[in-house]
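What follows is a set of structures for review.
No lab work stands behind these numbers, since they all come straight from the coordinates. Predicted model only: the values in this text are computed from it and were never measured. Cβ atoms are built from the backbone, for glycine too; each structure is taken alone.
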Structure P
Amino acid sequence: MYREALEMQRKLLGHEHLEVAFCLSNLALTLTRAGNLSEAKAIRDEALAILQKVLGTEHPRVATELAFISALLQAQGELAEAETLSRKVLAMRRRFFGDDHKNVSNSVNDLISILQQEGKLADAETLCSDELLRLRRQLAAEDTELASKLALLARTLLLEGKATEAEAQVRECLVIREKKLPDDWRTFATRSLLGAILLQQEKYQEAEAFLLPGYEGMKQRETAIPLQGKPRLREAVAGLMQLYAATGKALQATEWKKRLEEFDQAGSSKEPNANPPSSNPP
């Protein structure tokens, strides 16, 4: 549908019209949902060139297109380029909106996610801690934006091996999300994250009580999980496999190992199937 509309727009308006850029963006969105990330990236690059020519390089819509491209690069493993672009988007949005705008917060989340994936954990922790301190001064104690930064900080601390510190952050996050977002995939991801933290502390019984429902809740809502959140589902499967291996439950460990292998095989047979890039936190 979008391809036909694109060709019609090009014939009517030429190749460098804003409506053509918007149609390209819609096509890229469809391609991303279908898992065709390389083609989606090429289409977004074309849309970006038009937007920059028509609107200039300093425009909020240009920043939005750059954010989509950064997310696609991250999903394809082009992390250095994704980080550079993410930092550019963050700087642009701060100039446009100031520090307190939702788009700025989204960009911070995106950059932290990339830094985590790159293993730049000290940088991720510093950025997240600074944002969390700022938000605590401005937001109510049960604000969902505060919860997103708590989840990001907890995940960073877990990756650094600081499980006790991570547990305090994720439990605070879970209280907020269970109250404010009870049916959201992020709430189940938070339960799974708490389970992973408890697993690292060898609190196996309690870990299972969070890992299993966390996975099941995410699996039921898989189509709602955005591009940056897709790894959370795999992490949940891996966590359950590790849990049952650590507790000597060989049958369950084998079952979850098989699921993990199937998950990885499905991912390697094609580019990741994904919703459009979104700044929903992990």
Structure Q
Amino acid sequence: MSAGPGTLTVLVLGGTAEARALAAALAGRPGLRLISSLAGRVSNPVLPEGEVRVGGFGGTDGLAGWVRTEHVTAVVDATHPFAETISAHAAAACAQAGVPLLRLVRPGWQAQQGDHWCDARSLADAAAMLPGLGTRVFLTTGRQGLAAFAGLDRLWFLIRCVDPPTGPLPGRQEVLLARGPYTAEAELALMRQFAIDVLVTKNSGGELTAGKLAAARQLGIPVVMVRRPAAAAPAAAASTATVDDAVSWVLDQVQPETGRHPARTRWPPADSSGG
């Protein structure tokens, strides 16, 4: 679908709850064409409101070309905090195309009293820690990167992911296909059912999957927390942690009467509580 006369186009790189909330807030606004883009790595994804495209762009140059062809006014990168590749492509493509970019990323989880967290730099680092922490592992890092744990034959794994995993897996494992949200009560029951004594997760943040942390705290078991990758966008790039701020930023870019030059807008403003 192409934009009509006077319509301005905003691209949301999505796949997260925040991206869906942003689409719901912006879809249907007069004079605004909103396109949500999904990577297509999950079968039967939860679709946001409004126009949706699925699939990759062909790297930085492909995304920059697509942005130019579709006359995109602004881009919001609301992908998963661990989606390093697309975030890097978005930062480079927007710079190449001269289009403003906002990074919408939820805050990471913070350890609470009673937590026993082990900081891991990567999945490989997490795998190296496990033999000294437990024998029955609840692995909730998604279906990609499971090969890092394939050589741990003395440990047993409960592997939870949305779609069936491919590639090398640990020799002793059970795969549980499920989609969040997960309550703390349900996570506690699951971990007791499988006698889990160590949890592995990425620091994705958000409330939808935080129940496992509360369950691990109650059980007194260690959590191997894989830290987030370094931000792909330059430090000076606009970023926020709230959907409300993202909505305001988008409207600033597509409403020229605000008098701000989109490429020079810094977000959030100095007096904003978001970010």
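Taking distance in nm of label points 7 Å out along Cα→Cβ at positions 88 and 240 for each of P, Q, which is largest?
Working: P: 4.1; Q: 2.8.
If we compare distance in nm of label points 7 Å out along Cα→Cβ at positions 88 and 240 over P, Q, the biggest value is for P.
Using mean count of other Cβ atoms within 10 Å over residues 64-71 for the comparison, can you identify which of P, Q gives the largest number? Can you show the working numbers first?
Details: P: 23.5; Q: 16.2.
For this comparison of mean count of other Cβ atoms within 10 Å over residues 64-71, the top structure is P.
Can you say which of P, Q returns 14.9 when mean count of other Cβ atoms within 10 Å over residues 200-207 is computed? It would help to have the intermediate numbers written out before the result.
Numbers: P: 14.9; Q: 19.9.
Computed on structure P.
Taking semi-axes √(5λ) of the Cα gyration tensor in Å, for residues 176-223 alone from the coordinates of each of P, Q, which one would give 15, 13, 10?
Label of the originating structure: Q.
Can you tell which of P, Q yields 3.5 when distance in nm of label points 7 Å out along Cα→Cβ at positions 32 and 184 is derived from it?
Q
So helix-only ellipticity at 222 nm (-39500 (n - 2.57) for each DSSP H run of 4 or more, over all residues; to 500), computed for just one structure, reads -8000; which one of P, Q is that?
Derived from Q, not from the others.
Can you tell which of P, Q yields 35, 23, 15 when semi-axes √(5λ) of the Cα gyration tensor in Å is derived from it?
On the way: P: 35, 23, 15; Q: 38, 19, 17.
Among P, Q, the structure yielding 35, 23, 15 for semi-axes √(5λ) of the Cα gyration tensor in Å is P.
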